[in-house]
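Listed below are the structures to be examined.
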Structure I
């Protein structure tokens with residue numbers, strides 16, 4: 001009897017009592033849900049959590065439009081509407097004079113500004129929200145998400161600082177580690193990005209996106225076995241992701257496992273038969289295995305699909321592309337040109353890759369004494385990726401770099 005009492009007491013201290021009911025998760029507030037979307041939370045995660053937790057506010061179209069402006073998918077909006085219809089007429093958590101009521105208008109406005117790519121103004125709205133509610137970790141994640149766009153390359157370090165503050169306020173916030181991993185990868189710190197990605201999957205092992213990021217980072221670092229394991233885990237969670245099967249096929253091909261690569265490439269084509277890249281990968285692997293006839297058929301299929309697909313490269317005006325410019329260091333004015341009083345505008349044609357990096361620069365016009373400085377500066381510029389039908393594309397555009405005469 002005494003032994004039973006002692007065991008029960010120890011279990012109660014450790015929180016292991018089988019009789020203690022699990023506490024239901026608190027419903028989402030207006031601020032929390034919109035802040036998560038602005039911070040870039042995985043939409044599949046949000047849909048899942050909305051179904052479990054519900055929302056504690058009646059839905060209106062202004063709020064729905066803000067979610068859409070923040071990139072909310074049709075599936076996410078449908079999940080929110082379903083949660084609203086089942087929640088009854090609960091009062092909105094943002095009503096009254098509490099902090100949420102003051103924060104929400106700033107987030108609603110930030111969503112509209114982000115949709116218009118007004119990065120600097122969106123940053124101001126989020127900072128205003130943080131002044132009202134400085135201990136809200138999600139608001140710091142929102143600021144982290146916008147800083148690289150509003151401040152350019154220096155914004156990555158500022159973003160990491162905001163993510164660290166979010167973790168101080170809410171330790172174990174997987175999304176903050178995901179942000180940091182992304183920033184470190186951008187800065188070339190692959191080892192640091194891998195460590196942060198491992199922390200994401202430790203905290204949230206069901207995040208398929210994080211497993212894919214970890215796989216790609218490990219592949220970049222040369223850890224093929226680690227990358228294979230991460231891809232396989234991602235596919236366990238989301239077996240119908242064609243691009244994961246395709247990437248895994250290419251990795252297995254690189255490792256020399258042509259049979260495994262072939263199986264993954266065929267699965268990628270089965271899931272997404274209208275995407276040309278999967279057929280190209282399959283054709284290459286078949287060619288390596290000596291099946292030239294089937295390889296030729298797959299390549300013909302890929303070419304036909306490619307002809308129907310949106311172009312990989314589009315041309316856009318300089319004014320349009322300027323709205324997506326996130327890092328643009330100014331050129332150094334050549335001393336000899338300054339002394340000679342040479343001024344003017346250098347016009348360049350640039351090719352911007354799918355990640356927003358400038359790949360090729362060609363001189364179109366302008367003083368030859370100023371051209372090298374202009375080309376050197378523009379080569380470092382960075383843009384937001386350009387999308388066509390939801391897919392990133394290369395862009396050809398023209399850039400003007402002005403060198404006004406310095407005042408003496």
Structure II
């Protein structure tokens with residue numbers, strides 16, 4: 001299947017437009033990282049706490065922020081996630097002053113700040129992060145309201161949790177809702193140790209400052225080593241200039257993608273790093289396809305200039321590029337639009353990356369190859385142009 005047949009677009013003739021586009025977005029991203037939003041690292045890298053909270057009714061984020069401020073948590077970030085009907089938020093808190101030995105401190109502070117009407121001596125049964133099977137079963141076994149065997153309390157505890165989690169999404173309004181689900185003595189026994197708060201903590205992630213620093217270092221090394229490995233591979237498979245051009249194009253893609261996160265002030269998390277590494281491989285693959293076609297055409301079109309050969313090669317692979325990149329883009333766009341808040345950063349990186357990665361194979365890598373060859377030719381006179389070969393290096397004399 002082909003969308004385009006026998007196209008003859010002068011891509012290299014538009015290289016200055018491409019250069020202007022790349023400069024605008026690259027410089028905008030760099031300025032944002034240097035002077036505006038910086039590099040907005042997520043809790044994974046800077047250290048901190050994420051607490052996922054589900055409310056019975058629609059959450060009032062303004063009231064929540066006020067409660068957190070009163071508790072001394074002035075830099076907390078509150079974000080809705082999931083469907084609006086789910087009434088779920090994620091609260092993010094930096095832990096710059098928290099030691100590795102007390103990583104739960106921020107999480108406990110958030111929970112305490114949200115518990116506006118706690119019942120002394122009792123626990124919020126909606127906090128599924130803390131109140132699980134062992135807690136409910138232990139309370140029932142201790143109270144022994146049915147004068148039954150321990151196995152019976154196992155069954156009753158499972159019924160309570162299934163009712164809370166499977167039928168009510170993790171939060172119940174009142175313990176009286178359990179009547180008819182479990183025997184009344186069990187409900188009364190539960191009331192002695194638990195109450196139903198207006199929210200439930202569904203889970204949380206805590207990353208210490210030292211761990212965050214290690215993750216930053218490892219993420220940087222992962223991206224750096226991937227670029228070096230690809231440079232070596234392309235140097236062996238083609239020529240050094242082909243490897244340099246491809247790596248520059250991928251670096252260009254990474255810079256613009258990270259710049260997009262800075263400009264939109266979206267956090268860079270571990271999943272975003274995974275998306276960037278995926279982008280590196282995807283962009284490199286697209287560039288190699290173009291280079292392979294250049295290698296074939298250099299052998300067939302010895303009387304043509306390198307610019308004409310490169311233009312012809314890009315046009316010949318254009319249909320393949322549109323098909324593969326277009327289908328991939330539609331997939332990641334669907335993920336971005338419908339994947340929810342949890343996948344938002346990952347899918348945003350891929351949406352930007354697919355567009356920029358496809359663009360750079362045509363508008364950055366290929367023009368850089370031609371520009372280098374023309375520069376070298378102007379210094380040495382009419383000469384040999386590097387011919388990319390598989391596993392061996394060779395040169396072919398082509399018009400420049």
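Every number here is computed from the coordinates shown, using simple stated rules; none is lab data. Fair warning: this is a prediction, and the values are worked out from it, not measured in the lab. Cβ atoms are built from the backbone, for glycine too; each structure is taken alone.
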Inset, instruction - Work out which structure the value -0.50, -0.96, -1.16 belongs to, where log10 I(q)/I(0) by the Debye sum over Cα atoms at q = 0.07, 0.12, 0.14 Å⁻¹ was derived from one of I, II. - result: II
Legend entry - Among I, II, which structure scores highest (criterion: distance in nm of label points 7 Å out along Cα→Cβ at positions 278 and 358): I
Inset, instruction - Using the calculated result 24 for relative contact order in percent (Cα under 8 Å, 6 or more apart), pick out the matching structure from I, II. - result: II
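Please compute distance in nm of label points 7 Å out along Cα→Cβ at positions 110 and 190 for structures I, II and give me the label with the greatest value. Numbers along the way, then the final one.
Numbers: I: 3.4; II: 2.6.
Sorting by distance in nm of label points 7 Å out along Cα→Cβ at positions 110 and 190 in descending order puts I first.
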Legend entry - Structure (I, II) behind the derived value 36, 16, 10 of semi-axes √(5λ) of the Cα gyration tensor in Å, for residues 198-269 alone: II
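If we compute distance in nm of label points 7 Å out along Cα→Cβ at positions 118 and 342 for structures I, II, which one ends up with the highest value? Kindly include the intermediate steps, with their values, before the conclusion.
Working: I: 4.1; II: 2.8.
Sorting by distance in nm of label points 7 Å out along Cα→Cβ at positions 118 and 342 in descending order puts I first.
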